[in-house]
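None of the figures in this text is laboratory data; all of them are computed from the coordinates on show. What you see is a predicted model; the values in this text were computed from it and never measured. Cβ atoms are built from the backbone, for glycine too; each structure is taken alone.
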Structure I
Amino acid sequence: MAVTEVITKGFFGTLMDSLKRVLGGFGMLLLAPLLLFWNECRSVQTAKSLEEGAGMVVSVGSDAVVAGNEGKLVHTTGDSDTSETLSDDQFQIKAKGFRMERSVEMYQWIESENTRTENDKEITTWTYNKGWSSELKDYTDFKEIEGHINPTSIPYEGKSYQVSRGTLGAFELDNDEISKLSSFEPLDVTEEQAALSGGAAKAHNGQIYIGADPASPTVGDVRVAFKIVRVGPMSIVGKQAGSGFAPFQTEAGDQLLMVSPSIKSAEVMFEDAKQANVAMTWGIRFMGFLMISAGFAAIFGPLKVIADRVPFIGDVIEGGIGLISMLLSVVVTFFVIAAAWIVARPLLGILLFLVGIGGIVGIVMLVLKAKKAKAGAAPAAPADAAAS
């Protein structure tokens, strides 16, 4: 089912809405460079810290704690374990592991809203579908309430559990190391375990299902799933502190404490950390670029509204505005990154800055050359006119 609402705003109404968004556009252009600048400085500091750590880490056995390594950055591997048991008393689920999470979803009506603008009309469509969600959808906020009534609450909530202590060979593990373990895997619930929950609870696809028929869910049905980080092979890089570990403070600025739920060499762990840093850096760069693009799009919005009123060439003007916005976004993003590198690594930053300027000069020269060639080209005279 869908509900559609059309609001006709007229030229001035559309223009005023566009002008209001200009302020938000300038806000984006303020925040995005700050985000990009911070990201580049963070990325360089992390890269330097990892290089520093990789050059001094000492690999040790986990079968004994050597006092001579106290305070050093060490790497060790082995089998991890814990004497504690993870327990969810509400559903009587018990398991051995370091961390456990309970997720709860309810089958309910979900409203989706989509707004688009066509000329001077703002068209909003609300669609309604049944689906699973861990977030309660408040039907009183729906555009169309009739026929889309949800329960007023979800009977259970998601929850996390974690043991307080563990071991890696002769070493002790505490909250700092255990909390870094995120290799969750599904923890299947048996029929016997589901029956302990009472009521209409039953096991279905490894989850606890509370409802009449899992094959045909109805609004208000609930499913509860568990996942766990198990004990087993583990690798750690960190400062040896007594019989345990602590974050190692590098001169470059970062603290190093890396945990992997598998057997890995120090080289592989540092290489993984470097790749994660690169991925994060590029992810934030892309986010910053999108923010800058959105900022310019909002600032040039009023011009697009006016261009819609220009016969024949309106689409051309809009295309030109879009192209200019894209080029400006690329230029601003590039120069902010270059400026950050000038602070972090001056030589490389200056080189990037010069490359950017060279690229802009090259584009301008190509455009001027094309215009000059077009202006200098005279149309050829017709053959019969030349003969006369």
Structure II
Amino acid sequence: MASKPKVRARPEQLRGLKYLRSFQQLLQPLADLPVHGNRKFCMDHWVWLLLLHFFNPILDSLRALQQATDFHDIQEVVGVKHTSLGSMSESASKVFDPTYLEPILQQLGREVQRLPKDRTRDDLPGVPTAVDGSFLRCLPKMVWATFRKKSGKRGVRLHLHYDIERDIPSAAEITRALGSEKKSLRKLLQSGKLYLIDRGYLDYGLYQAIHEAESFFIARLKDNSSYEVVEDRPLSQADREVGVVCDQGVRMGSAFTEGKLTAPVRRLVIRNPEGQEVILLTNTDLSAELVGLLYRYRWQVELFFRWFKCILGCRNWLSLSPTGLTLQVYVALLASMLVSLWTGRKPRKSTFRVICLHLQGWVRDEELVAHIQRLKEQK
């Protein structure tokens, strides 16, 4: 079977570069980083090219990005000169440190406005943050990512904290495929958060650490978790209408876990319309109805993973090293946050399509503005 012919990018297909110039100041700290020897290919150049990769489907490979460095408009906007394929590959995989992108992601996150919210989320004790991990499949050449020798499976795990109020990622970490989600959450803990976590994070010591970090949690428990009832809290009519069966102050743990969780906690049982029961544990004093509603927001991080992999397309790796992969993931998060900053709304497939066409020069400014305005008029 004949291989699919490769499509070479042409200068006229990269016509929307002027719209990215407003973010040059954001990447200035990367331009000021020292480079090794006589290198002229800097980290900000690579980040720029990766952004072009995500917003322009024709730049789908490392060779395509290297070819783009020959175009006058890209040289003028990005500031890059002609770069060889070997130099670009070596710099992306060995020289550039992904941690330099973390403060840039945090700065951009602060610029994204909070989305309109309903009154039920007013006066929360912390910023609602959904936490979860997702497996990212790696290529056969990425031997370092092998986690099952017999089957030869390769991959890494993306640990993500997702800000519900802004609909953007707020923290991330890349580990081996079998990396502990609990350890990652401990490492990324912050104060003033309301963590929404699934039962994969069941760890009483972790819950205590969240409490001591001056944050809060709503966590799902397993059906066989040991507990002792301290008090039965009364249920309101609103609580019963959303399926709350019981709301109890409890002391969690068995003889093996005694003393790991000393913070005052509540155990809630919520029955869904199908008759299935969901058991939640929280250290907040919110109403049982609101606790159940907030836990449903945890699914927002699952929707983001789908956007991240399927729509944004962060499954086509341009570098085969751990450093290069991490850099590409961080820039993918940056691209997603830029969409939220441009539109003031959660990223969606139709909006991403319009923005890509706009940056390629096929959609006019007034057409993009009209599309964004329609988004803002929707609830």
Calculated from one of I, II, mean projected area of the Cα convex hull in nm² reads 32.1, and the structure in question is I
Which of I, II leads on FRET efficiency 1/(1 + (r/R0)^6) of positions 211 and 259 (r between Cβ atoms, R0 = 30 Å, to 0.05), largest value
II
Consider the structures I, II: one of them gives 18 for relative contact order in percent (Cα under 8 Å, 6 or more apart) as calculated from the coordinates. Say which.
II
With helix-only ellipticity at 222 nm (-39500 (n - 2.57) for each DSSP H run of 4 or more, over all residues; to 500) coming out at -14500, pick the structure among I, II it was computed from.
I
Assuming 2.2 is distance in nm of label points 7 Å out along Cα→Cβ at positions 123 and 307 as calculated from a single structure, say which of I, II it is.
I
